[in-house]
Structure 1
Amino acid sequence: MTAPMVSVARRDGHSAEMIAYWYAMTDELEKALAWLEHAVERGFINYPLLAAGDSPFQRLRSEARFEQLMQRVKREWEEFEV
């Protein structure tokens, strides 16, 4: 990734989630978790997408950091009001 790409992704939750997805696809789990944590910090709280289904994120589900993050995401997802 180029420096401008990283700069943009650090400002946007969806972009950070996409990078986390890519790292999870390539089994770079530490980087995937770090980017996913950043995505959540930037407001990406799509709990159904992250916690269920067949996606590269399933590779993270056995990680304690992922489980802790999903507890937070689930709470924020359930409290979200439109």
Structure 2
Amino acid sequence: MISTLEAISFLVLLGIAMPLKYIWHLPQMVQIVGMAHGVLFVLYVGGALYMYKKLKWSIKDLFIVVMCSVLPFGPFYVERKYL
């Protein structure tokens, strides 16, 4: 659930909030969505560490899961492949 919310918040940040800030000079959306995305990102990485221990992932799997958090659709891939 956290991975889906993190991915959606990242897509909203990149696809809606950033254009509003830089094209239409409305930075308020970036402040709100950016904070939500930041909290969800920290929860995502914490959840990845928890699942690393619980599911006995290799370091390679943990690295892939964490690196997918910086790709716009990465957490959707992680959810299908690793969870």
Problem - Origin of the value -21000, where helix-only ellipticity at 222 nm (-39500 (n - 2.57) for each DSSP H run of 4 or more, over all residues; to 500) was derived from one of 1, 2 - result: 1
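A value of 14.1, 47 was derived for Rg and Dmax of the Cα atoms in Å; which structure in 1, 2 was it taken from? Intermediate results must be reported in sequence, preceding the final value.
Numbers: 1: 12.1, 36; 2: 14.1, 47.
For Rg and Dmax of the Cα atoms in Å, the value 14.1, 47 is produced by structure 2.
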Handout entry: Ranking 1, 2 by FRET efficiency 1/(1 + (r/R0)^6) of positions 26 and 58 (r between Cβ atoms, R0 = 35 Å, to 0.05), the structure that comes out highest
Key = 1
Problem - Winner on relative contact order in percent (Cα under 8 Å, 6 or more apart) once structures 1, 2 are ranked, highest first - result: 2
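Quick one: distance in nm of label points 7 Å out along Cα→Cβ at positions 18 and 42 came out at 1.0 when computed from one of 1, 2, so which one is it?
Values: 1: 1.0; 2: 2.3.
Value 1.0 for distance in nm of label points 7 Å out along Cα→Cβ at positions 18 and 42 corresponds to 1 out of 1, 2.
Rule-based calculations on the coordinates, nothing more; no lab input. Remember, it's a predicted structure, so these values are computed and weren't measured experimentally. Cβ atoms are built from the backbone, for glycine too; each structure is taken alone.
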